[in-house]
Structure formats: structure tokens, C-alpha cells
Structure I
Amino acid sequence: MIARYGSIKGLVNLHRLVYELQSKGVLKTDFTFIKYSFGYYSKDLEELLSTLRRLELVKILKSSDGIEIVEVTEKGLRVLEAARGSKEGPVGYV
């Protein structure tokens with residue numbers, strides 16, 4: 001999903017987007033979300049994001065205003081292309 005948008009500005013925005021897409025059935029995931037005053041948050045999504053960072057498939061940069069920007073790395077794009085080459089289907093994961 002991040003690759004589709006190029007980058008996503010703000011972790012809160014990422015959580016909100018995944019929540020909305022999952023709720024509408026567009027994104028076939030089973031993250032558990034909790035609503036906070038700032039919006040929806042998923043510990044599951046945060047753990048997946050952390051794993052993707054450790055594997056160097058995504059990176060999180062800080063903009064000049066301190067907002068996190070989530071981007072797919074070159075390695076992440078190669079893995080995504082390899083996965084897409086083996087099957088095309090509904091969107092499964094971030």
C-alpha cells in the first residue's frame with residue numbers, strides 16, 4: 001500500500017488509512033484497532049511496520065517539521081515486484 005502512494009506522511013495517517021481501507025473491505029487484513037483521541041491505532045500494524053524496518057523493506061524519515069514519512073525502500077520494491085510476479089490478487093498487506 002505504501003508503494004502505491006509513494007510515501008505516507010505521518011504514522012497517524014498510515015494507521016487511519018489502513019483502518020479505513022480494512023473497514024471498507026478494500027484491504028484484506030485483520031489488524032485490531034483502538035480508537036484514541038488522535039485517531040485509530042493498531043499495535044499489530046506498528047509491530048509489522050517495525051519488522052519491515054528491521055528487514056529494510058521500509059524506512060521512516062523525519063521531515064523538517066518533525067513528521068514521520070514512511071517510504072518503501074529499493075529492497076522493499078524488489079520484494080514487492082517479486083511477490084506480484086508470483087500472484088496478482090486482492091491487496092493483502094501494507
Structure II
Amino acid sequence: MGKKPMTHRVVTFLTREELDFLDKLEKDVMFSSGKYISRSQILQDMAELLAKTKMNATGIKDNDELKTKIQEAITKLNQEQKNTTNSNEPRP
């Protein structure tokens with residue numbers, strides 16, 4: 001069996017709305033599939049997906065600019081995945 005990656009505890013502060021959003025995702029998964037996924041796992045999955053974008057944060061000056069850069073990186077990753085999926089489909 002493979003080794004589990006070393007994990008580190010991260011403490012963060014979220015607004016009530018952000019926490020409610022994570023709770024909703026957690027409950028949606030539970031009620032739709034019967035599987036439990038914690039808020040921590042949701043955040044870990046989000047970090048893993050963002051890492052796949054290979055986004056470069058050099059030169060970012062404020063939080064709004066960071067959010068824009070994250071959104072652009074996720075959009076680009078999504079488009080790349082769509083292109084890969086479409087190129088794997090058989091042609092008529």
C-alpha cells in the first residue's frame with residue numbers, strides 16, 4: 001500500500017456565509033449519496049484543484065487581484081479538461 005501524504009493543520013477564519021456554504025456542500029453530499037465529506041475535506045479538495053492549475057501568484061497586490069487570478073486559472077483548467085474530453089470522444 002502507498003504511504004499517506006503528510007498533512008498539516010491549518011486554522012482559518014471564515015465568515016458566516018462562507019461557513020454556511022461549506023455546510024451546504026457537506027449536507028448536499030450526505031443527502032444525495034449517503035457519504036460523509038467533512039468541511040476540511042472540501043477545503044483540501046479545493047486546494048488540490050487549485051494546485052492543478054499551476055497558477056502563479058507573483059506580483060499580486062491585493063485580495064481582489066488574487067480572486068481574479070484564481071478565477072482565471074480555474075476557468076482555464078476547466079476549458080483544458082473540456083478540450084481533453086472532447087478530443088477523446090469518437091467522431092461520427
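Values in this text are rule-based calculations from the coordinates and carry no lab data. Please read all numbers here as calculations on a predicted model, not as lab measurements. Cβ atoms are built from the backbone, for glycine too; each structure is taken alone.
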Exercise. For structures I, II, which has the highest computed value of distance in nm of label points 7 Å out along Cα→Cβ at positions 47 and 79?
Worked result: II
For this session: Give the label, chosen from I, II, of the structure having the highest value of mean projected area of the Cα convex hull in nm².
Result: II
For this session: For the read-out helix-only ellipticity at 222 nm (-39500 (n - 2.57) for each DSSP H run of 4 or more, over all residues; to 500), a value of -13500 was computed from one structure; give its label from I, II.
Result: I
Exercise. Which of the displayed structures (I, II) returns the greatest value of mean count of other Cβ atoms within 10 Å over residues 39-46 on calculation?
Worked result: I
Seminar exercise, completed: mean count of other Cβ atoms within 10 Å over residues 55-62, calculated, reads 9.9; among I, II the input was structure II
For this session: Identify which of structures I, II gives the largest calculated value of relative contact order in percent (Cα under 8 Å, 6 or more apart).
Result: I
